[in-house]
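Input: structures, listed below.
Values quoted throughout were computed directly from the atomic coordinates according to the rules given, and no laboratory measurement underlies them. Predicted model only: the values in this text are computed from it and were never measured. Cβ atoms are built from the backbone, for glycine too; each structure is taken alone.
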Structure I
Amino acid sequence: MRWGLLALIQLALISIPLVDRLQVQFTGKVVQLETVPVDPRDLLRGDYVVINLAITSVSTDLPGSDGLRSGDRVYVGLSADDGGIARPVLLAKSRDSAGPLAIAGTVRSATGETLRIDYGIDAFFLPEGEGRVIERLDTKRVLLEVSIAEDGRSLPLTLLVDGKAFRSDSIF
C-alpha cells in the first residue's frame with residue numbers, strides 16, 4: 001500500500017508540467033507572431049530553430065512602458081493587424097491592465113527607445129535535418145503560432161511557412 005501511494009505521488013509530480021501545457025494549449029487563444037529564426041542545431045536534441053520573435057523588441061513609445069526595468073515581469077497587450085499578425089499595443093505590470101489578449105514576459109533590457117522582452121518561447125525543436133531548411137528561408141515567410149492562456153502564459157504550437165503548417169509542437 002505504501003509503495004502504491006509513493007508511486008502515485010511520483011506520477012502526479014511528473015504529470016504537473018504536462019497538465020500545465022495541456023491547459024495552455026486547450027484554453028489559450030491562438031495567435032501568429034513574426035519570427036527571425038537562427039542557430040539550427042543542438043547535438044543532444046537534434047535540430048531546432050532559435051526563435052527571435054518580432055515582439056521581443058518593443059518600443060518605449062507604447063503605453064505602459066514608463067518605469068519598466070530589466071527583470072520586471074510585464075504583460076504585453078496584443079492586437080492582430082490586417083494580416084492576422086499579433087502586434088504589441090500596450091504594456092502593463094498586471095494582467096488585468098493589459099487588455100483582452102496579453103502575453104507574459106520578463107524585461108531583459110531597457111535601453112533608449114527599446115525594451116527587450118523574453119517570453120520563454122524562443123526555441124522550436126524539429127526532426128533532424130529540418131532546422132537548416134528553416135534557417136535558409138526568408139524570415140518574412142516564417143511565423144510562429146502560439147497559444148496564449150488567459151493569465152498570459154504562452155506555448156509555441158506550430159511553425160508556419162508561407163501560412164501553412166511546417167511542423168507542429170502541439171501535444172494533440
Structure II
Amino acid sequence: MKIVMLNAATLPVYRDELARLLIEASKQGITAGLPPTFEQQEAENVFHDLRPAISHNELLLWIARDEQGVTGTVLLNLVRSEESLHHAEVSALLVCSRVRRSGVGRLLLRESEIKAQVLRYTMLSSDMQSGTAAEAFYRSQGYRCAQCKSSTDYRRRNEVVYYKQLQP
C-alpha cells in the first residue's frame with residue numbers, strides 16, 4: 001500500500017480510477033463532500049474541476065494505491081477565512097469496497113492530519129451524514145461531534161460535523 005499526494009499535473013493520470021471510486025461510493029449511497037455521480041465522464045469531470053484549487057494550494061488530494069490501482073482518496077480543503085485561520089476541512093474520504101476495514105482510510109486520514117499540522121492548522125473538521133459508518137470511523141480516530149449550528153441546511157440533509165484539535 002502506498003499513499004501519494006497528487007498535484008495538478010499528476011491528477012489526470014489517476015482521474016479515471018478516482019472516477020470509478022466516486023461512482024462506487026455514489027452507488028452505495030456514500031456522500032463524502034463530492035457530488036454523487038453515476039456516469040464515468042461526469043465523475044472524471046468532478047476530479048478535473050479540482051485542478052485549479054490544487055494548483056493554488058487551496059486543496060490537497062492524496063490517493064492510496066496497491067498493485068490493483070487506486071484504493072482510496074482524501075481531500076484536505078485549506079481555504080482560510082477570517083473566522084477560522086487555523087481550521088481545515090477533510091472531505092471526500094473514499095475507500096474502495098474491496099479494501100475497507102484494512103486501514104486504508106486510517107492511513108489517508110493520518111496523512112492529511114500530518115500535513116495540516118506541518119502547515120500550522122490546529123483544527124480539522126469533516127461533515128457527514130449522521131447514522132453512517134463514517135461517524136464511528138471518525139470517532140475511532142479521535143474526532144468529536146460538534147454542536148451543529150441550527151442551520152436548516154444541516155437538519156435537512158441530516159448531517160453532523162466532527163472535529164479534531166491538532167497538537168502544534
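Figures for the structure shown
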read-out	value
Value 10, 33, 33, 17, 5, 1, 0, calculated as P(r) over Cα pairs in 10 Å bins from 0, in percent, assigned to which of I, II	I
Structure with the greatest value (metric distance in nm of label points 7 Å out along Cα→Cβ at positions 63 and 111, set I, II)	I
Entry that produces 4.3 once distance in nm of label points 7 Å out along Cα→Cβ at positions 7 and 55 is calculated, selected from I, II	I
If mean count of other Cβ atoms within 10 Å over residues 71-78 is computed and equals 23.9, the structure in I, II	II
Among I, II, which structure scores highest (criterion: distance in nm of label points 7 Å out along Cα→Cβ at positions 127 and 159)	I
For helix-only ellipticity at 222 nm (-39500 (n - 2.57) for each DSSP H run of 4 or more, over all residues; to 500) computed as -6500, the structure of I, II it came from	I
Structures I, II, by relative contact order in percent (Cα under 8 Å, 6 or more apart): label with the highest value	I
